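Structures incoming, each one as structure tokens.
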Structure 1
Amino acid sequence: MIVIYPGFDAYYYSFYIRGLIDRFGESNIRFSSRGFPKMPTEYLSLIVTGDRELRLIIDAYDGQISAHQHPAIDWCDVLARVNLRTSVVSRQHLPKCLAIGPSFPIRVWSGGKSWATALKNYRPSIQGGYAPSREYFANFFRQYKYRLGVDAYTPKVSMNNYIFFSSTIWTEEEAPRTNQFRAVFMKCCKSTTGITFEGGFTRLNEPWEKPYQDHMAPRRYPLSEWLEKIKNSAIAFNTPAVWQSHTFKLAEYLAMGKAIVSTPLINDMPAPFVHGKHVHFIDGSEDSFRQAIGLITRDRSYRMHLEQNARSYYDTYLAPPQVIQRVFDFARQVTGGELSGKTVSR
């Protein structure tokens, strides 16, 4: 049986809930605060019963481990992090840390089931120490209203001369170079002969948008339209965002099998992310952008090579059931514990 601490962010952790359901079946999963200490709301915390009880934490939030999280980390057997940077993890905690790579929110439940699940688990979440009711219910609503099922993220044959990119603008304090890299990418796409570019920064009417007025999108793109345009795009651009963290976009691009141009990643990936195979890395200079855009749009065989390997990387390491399996396999290595519940083949 897998017991999930009910005070979790249903939007951020929808990806992993899907993985747990796919691997073990919904009947083997329940929500309860019993047996848990008061856990930070930015975690998905699990207790797995079996020959040896396993205590697992999945952390999909941005940034690095902070001091207030240490009690929870001491409690668990495994800390699986999206944004793991082993170079800054303490010796005490490093043996239990696993890099799981980026993920993205998805729709797990229908509208009715989202509401029923939220209501059923709200009281246990209060008992476990989770207090902000508005945020709790909003996150269940958001995963249903604004996201799509994981099956929407499938590859499609890309176009040779079309590039689409759209993103929000971060403050300079949160992501010092992210906006600059994204702006340079768009500038180079717009000025490359034969390329049709669409997209831009999403307008929020905030002061920090002023330097980027030449790169604002004409409108917001609903998720379904954004996905279709990304699938058509010859290139998908990635750069670490807030606090140099992995973005949702990186995982989405890999799921859709895109030819990804990226500045260097700061945080660990679950397996080597190889230039020229899974991604085309650049140094962030304008020349490096132009060279990458020219190469990938003109060399279709290279683009297809990147696309196929991107999707293969996702299928192997990042798909929801694969992430969950890696977490449980790592937990068995660390503790000698056994998996609990019936594995569901899908």
Structure 2
Amino acid sequence: MSNFIPVEYYTPVYYYVLLVLLSCTYIITQTESINSDRNRSFMKNIGVLTLVFTIFFMGLRPISGRYFGDTSTYYKYFVNYQHGADIEPGLDYLFHIFTKACSKIMDSETYFLTCALLYIVPLYFACKAWFKKYWPYAFLFLVISFSFWAAGTNGMRSAIASSFVLLAISRKNIFYTILWFLLAIGFHKSMLLLAGAYCLTLVVKNPKWYFYGWLVCIPLSLIAANFWQTLFAGLIDDDRVSYLTQGNINGDNFSSTGFRWDFLLYSSAAVYASYYFIYQRNFVDNAYFRLVNIYLTTNAFWILVIQANFSNRFAYLSWFIMGIIICYPLLKELVLRNQNKKTGYIMLAYFSFTFLMNVILSKL
């Protein structure tokens, strides 16, 4: 697929295809009830088409560091392991074991396709577990999220690990929850934060305290940004500490620092949506409370270090849940009048930000 599309157009083509799929989805939400046979059949087809397209389009992308960030880094890992390199200590060990094993039995194109499968397929199973026949809506919300494509093509380790986390949270059997969390941490150690947030929700269950905590972190970050960056840097025992303490030594494309009010506004969309559903529409669902509490905890951590170099890497630890936070109540019970129509509005508005940031503004 990458041979037919010039590399500079590859990402825009992805978003334009999503725009077509989402436009078709929007039309069906405006003309059909969510429970109609026509709607269910259409959305199932859209869901399967989006699933297949995303896996192959992402997995077969060109190997380009200029356009796909760390893709070239992962390619170098793969080639080095093909030539017999050992796994260096201190790395995300399970991910590197996986990469080294793949280097012995497949070529690099198949490896990247396998990584795309590991990133995207767990999202499908998580959506199926939570929403049953309405899974296509939730899956679309995840795929059209602002950070979805960048995570899968640049931050592959954290992308795969975050999908394992969503799969872990969606499991009802605690054994499988623990197993998927362990796999996630093995692929990317930053998932320890999400595992900790999950454990916290087992003790403190009332979302009210998490909303308060999230709000308090904003002035704390404004007043003492350096304190929090130094504090958390002391707790991170790998190369990611450079994001907090040493500026743009890694040559990252996104290196501006300062309090990112734009990113905070984006994050607050999920905060407002969850607050509205829980306290204005009286939506009660323990699984949703847990997701919201995990989101607020991890997003609050990001707010404390928001002025660090490349802080959106820390923001991703909460952003990957945003789509589920926004759509969950809409797929569980009737919380709005003309709910299917309004779901279409919300989905289109959510994608509009993604399209604006990744297609329109990227050209300026």
When distance in nm of label points 7 Å out along Cα→Cβ at positions 42 and 298 is calculated for structures 1, 2, the one with the largest value is 1
Highest-scoring structure on distance in nm of label points 7 Å out along Cα→Cβ at positions 34 and 178 (candidates 1, 2) is 1
helix-only ellipticity at 222 nm (-39500 (n - 2.57) for each DSSP H run of 4 or more, over all residues; to 500), calculated, reads -22500; among 1, 2 the input was structure 2
Distance in nm of label points 7 Å out along Cα→Cβ at positions 10 and 26 gets 1.3 when computed on, of labels 1, 2, structure 1
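A short reminder: the numbers here are calculations on the coordinates, not readings from a lab. Quick caveat: nothing in here was measured; it's all calculated off a predicted structure. Cβ atoms are built from the backbone, for glycine too; each structure is taken alone.
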